[in-house]
Structure P
Amino acid sequence: MASRKEYLDFVLEQLSGLDEITYKAMMGEYIIYYRGRIVGGIYDDRLLVKPVNSAKQLMPEAVMEQPYEGAKGMLLVDNIDDREFLCRLFDAMISELPEPKKKK
């Protein structure tokens, strides 16, 4: 099942307090970038983020889910209605995310 554009738009609106939030459509789903780094994505109308330590600390009860079959598990963000929390989560995660790969 592909994610709905309306769900993406809602998540992006919730993150509008942050600069440099971008996304890329990928096979019916959406990869979410913050300051050029992949934070997570929207898969089957679920916001999933990489399971870095800061995300685990801010969401100790978060469930690990696969974005798609065969993929590594990611943390389900079930509190997407809390704009302040989402911004705090992304800000906390940024230092633990890898730098974007340089294009040759």
Structure Q
Amino acid sequence: MRIKEHPILTFPERKRVKFTFDGKELEGYEGEPIAAALHAAGVRVLRHSPRLNRPRGFYCAIGNCSSCLMVVDGMPNVRVCVEKLKAGMRVETQKGKGDLRAKD
């Protein structure tokens, strides 16, 4: 699910890292956007709209829309299209508008 060859762009080698998505262990490349790693793993729905519960996926990829808001390491409303992947991250589907209260 990744582009490996392109006539103009190059894709430098990156370190493979593990992270979890909704409790399932996945792999991606360190420093790539979290949404890209999820997309490469087959995840197409990143959240559901708060009002009508419609599925939302990888859309603008530049941090302008709210289609990719997820909970990352306990922090809600993270735009995963621009947030860089790090080893051990916990990525979770966000329900509704996100809860900013401290987690126990």
Identity of the structure behind 44, 29, 20 (criterion: Cα extents along the principal axes in Å, calculated), options P, Q: Q
Structure responsible for -1500, with helix-only ellipticity at 222 nm (-39500 (n - 2.57) for each DSSP H run of 4 or more, over all residues; to 500) calculated and labels P, Q on offer: Q
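Taking distance in nm of label points 7 Å out along Cα→Cβ at positions 27 and 67 for each of P, Q, which is largest?
Going through P, Q one by one, distance in nm of label points 7 Å out along Cα→Cβ at positions 27 and 67 peaks for structure Q.
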Of the structures P, Q, the one that 3.4 was derived from, the read-out being distance in nm of label points 7 Å out along Cα→Cβ at positions 3 and 51: Q
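Readers should treat all values here as calculations from the given coordinates under stated rules, not as data from a laboratory. Nothing here was measured: the structure is a model prediction, and the numbers come from that model. Cβ atoms are built from the backbone, for glycine too; each structure is taken alone.
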